[in-house]
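Derivation of every value follows stated rules applied to the coordinates shown; laboratory data play no part. Since the model is a prediction, treat every value here as computed from it, not as a measurement. Cβ atoms are built from the backbone, for glycine too; each structure is taken alone.
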Structure 1
Amino acid sequence: MIVYPSDSRPNDIYKLMVGSITPRPIALVSSISKAGVFNLAPYSFFTGVSVDPPAIGFSPLITGKDKIRDSRNNIEETKEFAVNIVSESLVEQMNVASSDVPPEVDEFALSQLTPEHANIVSCPLVKESRINMECRLIEIVEVSNKLLGGAFILGEIVCFHIDDEVVENFRIDPDTLDTVGRMGGSSYTRTRDRFELVRPDSKRS
């Protein structure tokens, strides 16, 4: 099967991408509007970008006609956001937070997750998340303003909050953190089935 995106429907390309780029980590992004309304939404187009400085990025897609996601609107206004890592214990609340609701609706209240004050940024953290990353906006890269188009939001991590139970000497214990990943459609995956693979030594002849 050969697929040329230029000859295909965006919905079909979306299905190919989310079914192929797996498993995807989930960023539960919290932000705040200038009016002070909390926003919380999950994004699985999410990745690390740099270590020095530490930077992460996520992509909110346009899911309705000319609809820019509230997260992006808030981040453009305040230049701040937080990423809250999703453990399996939070998947139900995360799913509720994905609801398409008006901007004046507080998804913290909707999902019954607890907002917690950050140390540096103005937006709240998810108290129940075992790792939170406070971020300042670096740049928003506009890719497309079409339906299922979007942008890449790049932020510098200015503060980590890490549950002491999941970290030792800067190493995260994956069993204790117990993250989940996004697959295609409504499918998710656990991260408990793992194996070790040592990278080859390129200096060896």
Structure 2
Amino acid sequence: MSRSAELAANLAEVKSRILRPDVTLIVVTKTYPLSDVEILRDCGVENFGENRSDEGLVKAEAVKARWHYQGEIQSRKIKEIVQWANCIHSLDDARHAEKISGAVTSPIDVFLQLSLDGDLARGGVELEELLLLANKVMQLPRINLLGMMCVPPVAQDPERAFAKIAQAHQRFIAEFPDSPALSAGMSGDFEIAIAHGATHIRVGSSILGPRSYH
């Protein structure tokens, strides 16, 4: 089977499992070659995600699409990230929000990252801090707050983790009804995430196959 046929079949299979029409599928292409991105674009994919800014910059210059940055935000990389990313999923620091606001000339979409376990190494902040951060972000020019994002801890049962995320999400949209989106769910758990209200899912290996890190 050709690579084009393989990716088209995998994409169709994933799409068949997305049971809500309002869900945005973001295909995460980190570590995969540009040729895969081009194939998926030709298959109709409109949203791509990257965790590494340098990789995202190269691919976004080559393939016109909506590009999402979902990796750790480093202050020194912000000016580069906003050159190519249309949406940032991993904002968890007011200082970074201020730098993003100052670095863009037109509005950029963002999600605020929720932490379920308080592990700073994994990114995100706990709910009360997230709500305070949202209030600050809403005051900044050129930042469009779409909603919240979360990556459940690997050790937590997915059903329980996404139930907690859904509960936090309801609290979030009660306070910020104009920012109702939820970015949650990856290859191994996106169906559970969708069942708990996810509007954006970030899927890589289920479409592109196992990653090979160099």
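To test your reading of the models, identify which of 1, 2 gives 0.95 for FRET efficiency 1/(1 + (r/R0)^6) of positions 44 and 156 (r between Cβ atoms, R0 = 35 Å, to 0.05) when calculated.
Comparing all candidates, it corresponds to 1.
In terms of mean count of other Cβ atoms within 10 Å over residues 4-11, which of structures 1, 2 is highest?
2
Comparing relative contact order in percent (Cα under 8 Å, 6 or more apart) across structures 1, 2, which is largest? The partial results should precede the final answer.
Details: 1: 24; 2: 20.
Across 1, 2, relative contact order in percent (Cα under 8 Å, 6 or more apart) peaks for 1.
Name the one structure among 1, 2 that helix-only ellipticity at 222 nm (-39500 (n - 2.57) for each DSSP H run of 4 or more, over all residues; to 500) of -4500 was derived from.
Corresponding structure: 1.
Tell me which structure, out of 1, 2, gives 123 once volume of the Cα convex hull per residue in Å³ is calculated.
Of the structures listed, the value fits 2.
Please compute mean count of other Cβ atoms within 10 Å over residues 124-131 for structures 1, 2 and give me the label with the greatest value. Mind dumping the intermediate values first?
Numbers: 1: 21.8; 2: 16.9.
Checked 1, 2; max of mean count of other Cβ atoms within 10 Å over residues 124-131 sits with 1.
For FRET efficiency 1/(1 + (r/R0)^6) of positions 84 and 188 (r between Cβ atoms, R0 = 30 Å, to 0.05), which structure out of 1, 2 has the highest calculated value?
For this comparison of FRET efficiency 1/(1 + (r/R0)^6) of positions 84 and 188 (r between Cβ atoms, R0 = 30 Å, to 0.05), the top structure is 1.
Suppose FRET efficiency 1/(1 + (r/R0)^6) of positions 68 and 164 (r between Cβ atoms, R0 = 41 Å, to 0.05) works out to 0.95; of 1, 2, which structure was it derived from?
Matching structure: 2.
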